[in-house]
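What follows is calculated from the coordinates using simple rules that are stated; it is not laboratory data. This structure is a prediction, so every number in the text was calculated from the model and none was measured. Cβ atoms are built from the backbone, for glycine too; each structure is taken alone.
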Structure 1
Amino acid sequence: MEELVYQQLKETVYQETMDNGLKVFLLSKPEMAKTFGIFTTNYGSIDQTFTPIGKDEKVTVPEGIAHFLEHKLFEKEDRDVFQDFTKLGASANAFTSFTKTAYLFSATSHIEENVETLLNFVQDPYFSEESVEKEKGIISQEIRMYDDQPDWRAFFGTIQSLYHEHPVKVDIAGTVDSIQEITKDDLYTCYETFYHPSNMVLFVAGNFEPKAMMNQIRDNQNQKEFPDAPAINRSYPDEPATVAKKENSITMPVTTAKALVGVKEDVTELEGDELLRAELLSDMILDYYFSKSGPFYEELYENDLIDDSFSYETELDRQFGFTILGGDTRHPEQMTKRIKEMLHELKKESISKEDFTRMKRKKIGQFMRALNSLEFIANQFTHYHTLGVDLFDVLPVIESLTTEDADEYLKHWIKDEAITVFQVKPQ
């Protein structure tokens, strides 16, 4: 067991790679009443085409299968795993993103038993043809529910307008039609390929003794047998730098239109710290110009182009990246036109050293406050780990950013061919 000591943050993370390849990270917080554990596989909705372990030919599985698999792992032949956690006084959940699937719990007691339960249920799949068919009805209802949510349709409509071929354009849950194609054998193929311990990370943070916890996890893994796993061969289509559609819209029963401006980010040559720096700069620049105290926000608000629903976000990950801005508006054409103009104006902007110092202080403050949350630490540590970044290195990276970095980023960030507009119009 190795100690990773972060002097600046006064934190110590204990890490060990198990014999089967599972990477384990422990953050002991004796002052906390709660413990949070998350077991994550580096496998998400975009991983549709790959070479299964033990095979030579690539396969393409139905859209939505990663999310479907997440649902099915909780259901065993004789029980529902949620009940196991409830009996141990824990709250359990799971989620699937574009690039990850995670299983998690939080509890104030029976921590060792809950960690065992987490490891054991994820590493013991049970799929039957009958249960798979039953799940199709449940997930179809979930998909239809999201299809009725204007905010979700606007968000995914924007992504679909940004991307020509990349599977990030496909809803994480798939479609009602695509999940009908999923079979028990498909689930086992994906599970055996992507749920090998060497493709997974376990992070536990909270009130426990780290040496005893690591011993327990090691014993648990040593009692199980896993085949040797070669590197996973994933395949993604070539994606142009341009957007798929410059403008697109749908109509829904809403009283006020929703309008979003999407920016397709170029992440093809970014990895590790470079990806992190780009993400931080994007977040800080958006916050500086478009937060409620920012000059762009004030202009949009004063001209009645936006309301309090206005928001923005950047997501940079392996294989894809996007920035989305917008919200409810009574003047969608005017609002999106002005936001596009503002984004282009950023090329000529230069942030003063004084302002950039304030931006960094604000970002550091937000980061330090977030570290009070075990859920934030565990989720973000796992997320950044899969990108080759250490969460606790984020602080020194923020501190290292300069006004020159910001100016250089502004100069090359926005390209007209990488911008799309998506609207949800009232019927």
Structure 2
Amino acid sequence: MERLIYSKLQEWKNRNDHKPLVLEGARQVGKTYILQQFGEKEFENLVYVNCEHNEVVRLLFALDFNIDRILRGLEAYSSQKIVPGKTLLFLDEIQELPGGISSLKYFCEQARNLHVVVAGSLLGIFNLQGQSFPVGKVETLRLYPMTFEEFLLARGKQALLDVLRSLDWGVINSLHPLFVDELREYYFVGGMPEAVAKYIETGDVTRVRLIHRQILDAYVRDFAKHAGDETQRVRLVWESVPGHLSRENKKFIFGAVKSGARASYFDKALQWLVDAGLIYRVENVGRVESPLKFYANRDAFKAYALDVGLLGAMMLMRPDEILVKKDVFSCFKGAFTENYVLSQLRAIDDIYTYYYSKPNSTLEIDFLCQTDSGIVPIEVKAEVNVKAKSLATFARTYNGTITKALRFSMLPYVDQGWMYNVPLYAVGMFMNHPLG
């Protein structure tokens, strides 16, 4: 399946000053697949080394970080020559190799002309157990679950995607029902590559939902493997995410995870899930001024799941409730819709997302984004029944400080002068456009 990160991998390959590359991402988002595909297509040979339960490789790295010796050993292990400029050396599950992350410093210093990539789940990379991360000696890329754009590509909907990419709103609006149907399917399947592949292969929604549950079960097992003493708290926070999103006010409340609990009790567990890429944390800002990060309030935030398909499985929603029911887009007070929008925004480089609210005020803006174009206020509406009172008030109040406002909804595109109404299926396309 085609992933949009592929072009960034090509850019890394073609730079003369490249460093070892770390491809980060939550477990099962497709890191191994895309790097193997990249190695097979872009290099004369790919040397793939899975570091998990690999005693030979563990012993090879245990003695010292003499890169010439390590490369000779890897050549013998793989029965392949490792030639700078012609070979991609791929160390997979790098977190399972003691000293693996630290070794990248020496690959950078002693074999800079060699293309080295590593992959590992954030669950392990952020739990280095004594290893120091080689700051300044590596490059990093982040892989997210498949976006709606990538979902269309995987389903062979290139023509629809080309129309969407054109931002020709007259044509897009005429195809509105087709895009809505595709979005409904994306809400169910989500962007985990295994689930997408199974849906394309079989169309069997029961088997797709089974994959969702298997992924969720694997995450829970990983909690026990990596979270140590925080395991039970991590699990409680993780399981509370759907409930928080189902509330009218989606602000994360520690007392809702466990009665009477304070932030200090769950703070480490929550941060562990954020570091693992399983939760997206969106912090509150009460002041609209660049840079927004300076005014972020770490004590007030919302928590979203990494993938809308997994969120549906966590909510125990039946496939027909998403694929058939007319009100699916407003289910759970728009929880799916906000989570979907946030997941598309996170996959875009150089967009930093917050939300706006102030104490003793009913005015709240779903997302406030810091972009190259400025501060963009975004309101998310799950249906065609839309009212933008809060957004209009906000736009008037901060006119001159913000860019033109956005509302993502199920309505077709329309430019209302002070605001763009953009259909939900065009979130990624629009936000990658200069107007965004």
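Table for the structure above
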{"item": "Structure (1, 2) behind the derived value 14.7 of Kirkwood radius over Cα pairs in Å, for residues 309-372 alone", "result": "1"}
{"item": "Answer label among 1, 2 for the case where mean count of other Cβ atoms within 10 Å over residues 261-268, calculated from the coordinates, equals 19.8", "result": "1"}
{"item": "Structure responsible for 22, with relative contact order in percent (Cα under 8 Å, 6 or more apart) calculated and labels 1, 2 on offer", "result": "1"}
